[in-house]
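Next up: some structures, all given as structure tokens.
Since every read-out is calculated from the coordinates, none of them should be taken as a lab result. Model, not experiment: these values are computed from the prediction. Cβ atoms are built from the backbone, for glycine too; each structure is taken alone.
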Structure I
Amino acid sequence: MHNIDSDTMTLGKYEPTIRVDGTKDFSIPGPGAYTVKAGDTTYFSLGTEWDKITDTYGLDVAGQNMFDYFNKPALDDAINAGKEIRFSHNPEAYGECALKWEWDYLQEKHGYFALEKKGDFWYATK
């Protein structure tokens, strides 16, 4: 968890740096990555530890186990701390992925029901 003292949590999609030769470098976030867009707000990222944790604990490659073990508690902590929740990418635009799972979880568990687009972010509302 980064910037835990912020009153806002930013969720979104990770986008890697694209090298000059066109290859993706997942060790460096690209300018569109939620970790960059988050600025000084709270965000959750395992960074380069993702693969290591997945391999060590035999978690599924789709990320559902990781979501259950890490994302859900991070979301619960943010809600319990009264943080405003925003997305750097529209969680309804990417199909089945962690971003959508986060939005679904916020709706089912915490009573959020709408997204309001303000500037470059989508804010979750109750």
Structure II
Amino acid sequence: DFNRLFEATRPYATAEFPAVNVWTSDEDVTITAELPGMSQEDLDISVTGDTFTIRGTRKPEEVAEGDLFHRSERWNGSFTRSIQLPFHVDADKAEARFNRGILSVTLPRREADKPKKITVKSA
């Protein structure tokens, strides 16, 4: 079959799991992670210094006895993903939400790391 021949020559993606977005403001850093098919009980998130870590286990789909997979592309098993943050955060004030397979974590910037405005005086 032509499609199978084409797929056999295509390089496999090497994306890390889970896929994440990270953005910052003057006040905090927000991280979102795609975790389809998982629940919040499957996750462990932590911050050490300026490193944010997500750990978890994605369980395999249950298949009825006697059924065979025709195609299996969704990965399952244990994972760890660590991301270096752009600044130190106050982990005690972190907020995490999990909704419809998306983890969203907001980590406030430590006061000592917030930008400080310096007033310029005339000489």
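Observations on the model:
- For the structures shown (I, II), distance in nm of label points 7 Å out along Cα→Cβ at positions 26 and 74 is largest in II.
- Test item: FRET efficiency 1/(1 + (r/R0)^6) of positions 66 and 114 (r between Cβ atoms, R0 = 35 Å, to 0.05) calculated as 0.05, pick one of I, II: II
- For -1500 (helix-only ellipticity at 222 nm (-39500 (n - 2.57) for each DSSP H run of 4 or more, over all residues; to 500), calculated) the corresponding structure among I, II: II
- Ranked by Rg/Rh (Cα atoms, Kirkwood Rh), structures I, II are led by II, which has the greatest value.
- Of the structures I, II, the one that 3.4 was derived from, the read-out being distance in nm of label points 7 Å out along Cα→Cβ at positions 34 and 90: II
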